[in-house]
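Structures given as structure tokens follow.
Readers should treat all values here as calculations from the given coordinates under stated rules, not as data from a laboratory. The structure presented is a predicted model; accordingly, all values stated were derived computationally and were not measured. Cβ atoms are built from the backbone, for glycine too; each structure is taken alone.
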Structure I
Amino acid sequence: MWKIAKQIVKVGIATEAPPAADFEETALRINKEILNILGRALTIREVDAGSCNGCELELNALGNVYYNLEGLGIKFVASPRHADMLLVTGPVTRNMAQALQLTFDATPEPKLVVAVGDCAINGGIFGTSYATLGGVDKVLTVDLAIPGCPPEPKAILQGILTAVQYRLESRTGANSN
């Protein structure tokens, strides 16, 4: 124990910097935007189509106290029947293609599909092979792609908000015609 204590005194406590002072204002704005667009919390069904789990680790980080995803009015759900959005990670393996399509079919309209990470966008390091079809766009129409290997939680959060705003704009454009 003394060895660890000496190391802490020598190095200091290594942690991430706290969120910027304006993060609280940003969080309130995000929550307000989501409630204005949907009238309720945004619900997301995450589907791992064959990833290495790097993107899942970053998605899990969104639930910690640093990012507080649920405090922003966004929550993950177990059933696609309760989801507004599908977040898909990993290249689509041949064994997951049908399950991904069934999940998409079970999601009520209007539904959004977001590809998270390089593998979900174009197959990443796995590419296209006997085991994988490549990116999510080989199976579903993707509304938004979030690049990175894996993308940082901030990038994922920004992507989620961009997708919701995209959906609102497409609805508004459809209503004005």
Structure II
Amino acid sequence: MSMATPATGEQLPGGQAAEMVEVLQAATRVLAGVALRSLDVLEGAVSLPQFRVLAVLADLGCSRSVQVADALGLDASTVTRLADRLVAAGHVLRGSDPGNRTVVTLELTDSGRNLVIQVVEWRRRELARILGRLTPAGRDELTASLQRLIEAAGEGYGTVRQGPVPL
């Protein structure tokens, strides 16, 4: 089995492609582990799905709930349930659009913003710790390789709804 590289049309030998995919799988586990462990700093204040809502609101600012749902790739009703819990905990404000009172808006409170800051700062420290175990040349090589991976995936991959997952 070989894997075609769309940008170049180059065929990768099956063994090489499998090895590359396994390395990427292992890297994904490391990065997912950092993301999951970072929530420990919050001592159970919010769940992972709730944190995702907070993180999207930190990026978007005050937004319509349907925009948040789209950004997360979730149904609007799911975001409503998550937002209900976040509002009750004081991390999110629910409002309405003055031009259309049927439109629900969501916005971080100072408490919600603080949770996002705590997690982001922990992640930065942990990633810096991990990177500190590499040589300067290794860090440069990794950064360049990851930048190429991000570019190959395409803009918004992982942060913008892409449609159904291919089988």
Structure III
Amino acid sequence: MKIDLLSKAKKKKFIEGVSGLGVSKIRELLIRTGRERIRAYSGNLSTEEIWDLWRILPIEGIGLYVGKESINRNGVRESRLSIDGLHTWREQITENVAILDEALEEEWFKGKNLDGEFNEFAGVFVAVKSKSSGDFIGTGKVSKDGKVLHNFLPKERRRKSQVI
């Protein structure tokens, strides 16, 4: 798999995509793996050293998976942060934060889309935060009418429903 070290212009586009959450500066080197995955690298290797290493030993992933940059079904470019991305830049995330109470949080961790009143976030990506712990628990997108919060929680992070 080929990696792509994002240039300043491409990095700026990613930052603009997630700026709706308040992220304005990313110090780490951003690397695209595959078509959509964005990883952040903050180690001591220079870009030349990373390329030299990749030529010798094709690296599938370097750094921490922090987000995804894709084109939606309407042809619009979208950028969203992963849970690790939310925690990496948590100090900057001050906008579009949806806070869930315990009942909604339980449904969120089951991987369900949430029905409710999210009118203030209509049509945008939001950082989802737990009211009880104060931690970020995922990224979601609110429908254009503001009534549904779509869940982007990966399957491996979901809770299993208990069958009795």
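Of note:
- For 2.0 (distance in nm of label points 7 Å out along Cα→Cβ at positions 103 and 119, calculated) the corresponding structure among I, II, III: III
- When semi-axes √(5λ) of the Cα gyration tensor in Å is computed across structures I, II, III, the figure 35, 22, 13 traces back to II.
- Identity of the structure behind -13000 (criterion: helix-only ellipticity at 222 nm (-39500 (n - 2.57) for each DSSP H run of 4 or more, over all residues; to 500), calculated), options I, II, III: I
- Among I, II, III, structure where P(r) over Cα pairs in 5 Å bins from 0, in percent, for residues 63-142 alone as derived comes to 3, 14, 16, 17, 14, 9, 8, 9, 7, 3, 1, 0: II
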